[in-house]
Structure 1
Amino acid sequence: MSERDAGRNSDITDLRAEWSLPDGVIYLNHGSFGLSPRCVQQARREWSERLEAEPMDFFLRQLEDRLDEACRRLGAFVGARGDDLLFVDNATVGMNIVAANTDLESGDEVLCTDQEYGAVLRIWRRVCSDRGARLVVRPLPQPLASAEQVVETFLDGVTSRTRLIVVSHVTSPTAVTLPIEQICTGAKARGVPVCVDGPHALAMLPVDLKRIDCDYYTASCHKWLCGPFGSGFLYVAGRHKQGLKPIATSWGRSLVGRAAHWKDEFRWSGTRDPAPYLAVSAAIDFLEVHGLAAFRHTTHELASYAAGRISELTGIAPLVPETGSWFGSMIALPLPASEEPPPKPGQTDPLQNLLWQRFRIEVPIIHWKGERLLRVSCHLYNRREDIDRLVEALGQLLETEST
């Protein structure tokens, strides 16, 4: 942490009032649904009010310039040109755009890891099935020992049939930070393009798309960046912009007489409120005012504290070493096996339900490859006392489970 950040953020753990969290709720699930601070909520409202005050003026005289400005601001934050970024509702929309524009033929392959987000796997299974291609799910080594081990194991799955690699920057079920730069470097050496799924990395980690050097990068701004719900982006490198098609067809051209641009097909795809996109700048401002280094340090320390307390309670080690850069503001911790069968799709684990019903603690329990994982994610409204209350509640409920 720089001296500037440290001096400016001495009270960074006392920021709960910046959010509108109800009293008595312990929210440890920012990784699923991140909360926007009050200033971002206000910025979104103000943009919507400007639209509603005079829609004709806003859409036809202001919108394109405002979106360009917001893209430049976001681009500076992620190490990219604003011209390379396309606002989308969320990472899922971005991934669907990539899937719709990937040429696949019978026998082709798309390579991913066994720790990808379920919705991403579902997208690519459907696309591969429709086109006669094959989704190759490559298991990562367990336990994880080194970045080199991960890269070598994963890229050994590349064949002459591999047309695209889809990989998370930070995995959703296991909360592991993958060595994304090394993966992209290795993929480029093999001549295979890469689409990075990055919702959990944005803001939680320094994201520099120039250094990562991927072909596509998609993320949701409503997670660690604390942007509004309905804000995300898709980064598209160079040659991939040419002829990129939307997943919804409308006018697909500027309505204000500007020169044709690759974003036209996406910006003019039907009337919508762009306020979530335009309020992303306010979210960046919020984190930068409070200090990005301080935010990352504070939330990582909370996740590490959770790992120590919960591992002590359960007697089970975390999935990743506590040393190094395997996790950031979020960590997945194994729980003792339950005699109850895993919940059916669309249902939540009974233990997760009880944590909410009895203790007003929001934290997800994920079933992954036969393990039951408690995924704890922290932001600036959390304190060590939140973790302590989680551990106390968890201890009571696990004791009840075992009797």
Structure 2
Amino acid sequence: MVGTSPEGNPLPILPRFFTSLLRVAKGERPDHVRIAWLGDSHTQPDIWTQAVRRPLQERFGVGGPGFIHVGWKKWGYRHTGVDLSVHGQWRIEPPRLLTADTYEDGVLGLGGVRLVPRPGARAGMVVNASTLPGPARWELALRVIDDDAKLRIKPQGAEAIDVEKDAEQPGVRHIEWTTPGPGGGFEVEAIRGRVELFGVVVETSDKPGVTLDVLGLNGARVVHALTWNESAWTTALRRRKPDLIVLAYGTNEAGMKNLSMDGHRQRLDALLDRTRSASPDADCLIIGAMDRGSLPMSEKIEQINLAQAAAAKDRGCAFWSAQTAMGGRGSMEKWAAEEPPMATSDRVHLKVPGYNRLGALLARDLLRAFDEGQAASNASAAGRTTSNTP
């Protein structure tokens, strides 16, 4: 029987994801347990996601920060445990971050945007020791466009790597290197020509743990993810080998005057189908949108979450409602009225303590579902042993 949280959410039942966690805990799995989390502005700044990542890593091991954009700091982009630096001129594509139509060829990497430096521009990052506690492997995704283009990668403590046009690798390439840890970093410098950067993946290489890729974009709706080149994006997701895919949309859909719930569900179904084609063995979790201020908007969020719950059931995904976790209809107003306030004045976003609270609730429910599943499995095994005893 599925348990229920104190707030009323069914505990997320994620058998394949939980099996992967159990194997890491027992020392039976050599690879990381990976989570790919797509979403909107609640996801992008890695506050809510970090509040979920932290308890999982504390229990099952730190696998590193996972996916990070390179060359982007504006519009609130950040990553917990990582110091980002950007110098010179960088162009973000699509220019307004999001588009409801396919932008050029639609090849925008795992995170849905690409960063393009002007010659002489530099960008880098330093990952702290607690986020990257041991030796690490790095993998930078990029595409060299101009025949004379050149990008220089400067890993900390290692020789520079020059990347130029390669006729045998005309598409997205993955440049790899290692650092001894703990902590580490690198810098890229655009020497000449056009090179497109699609982000770097950073993971520990000495022992397995949990990683969580933050793939959120401010203002995002499900439709925006569907404009990305399907083949290129599913290839990027397949390369990450996620054990759990999280979709956390709905806030921006709620702001649409003529939103069709059937249309929203169809788009969500389409995105789920894409993730399933890329990672058929991964579990999926849909997070229903968190509450928004005003009664009409709160009621609209309820309708969106009903559509998302139906999509989750139809596609075999778990569903966890952020609105329910907050207290249901009208809870955003209550969170904003707390002292200190848990929500911002726009009644759309949470303050850092609010995101931390919501993330702690989700992490609690995930770990409780994991523990109850293990207890049931152990009880069943004990019963079989008893019944087989002469």
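Brief remarks on what is shown
- For log10 I(q)/I(0) by the Debye sum over Cα atoms at q = 0.11, 0.22 Å⁻¹, for residues 25-152 alone computed as -0.68, -1.27, the structure of 1, 2 it came from: 1
- Ranked by distance in nm of label points 7 Å out along Cα→Cβ at positions 145 and 369, structures 1, 2 are led by 2, which has the greatest value.
- If Cα Rg over 2.2 N^0.38 Å, for residues 105-200 alone is computed and equals 1.01, the structure in 1, 2: 1
- For FRET efficiency 1/(1 + (r/R0)^6) of positions 41 and 137 (r between Cβ atoms, R0 = 30 Å, to 0.05), the highest value in the series 1, 2 is held by structure 2.
- Identity of the structure behind 4.5 (criterion: distance in nm of label points 7 Å out along Cα→Cβ at positions 249 and 353, calculated), options 1, 2: 1
Throughout, read-outs are computed from the coordinates displayed, never taken from laboratory work. Computed from a prediction, not measured in an experiment: that's the story for all the values here. Cβ atoms are built from the backbone, for glycine too; each structure is taken alone.
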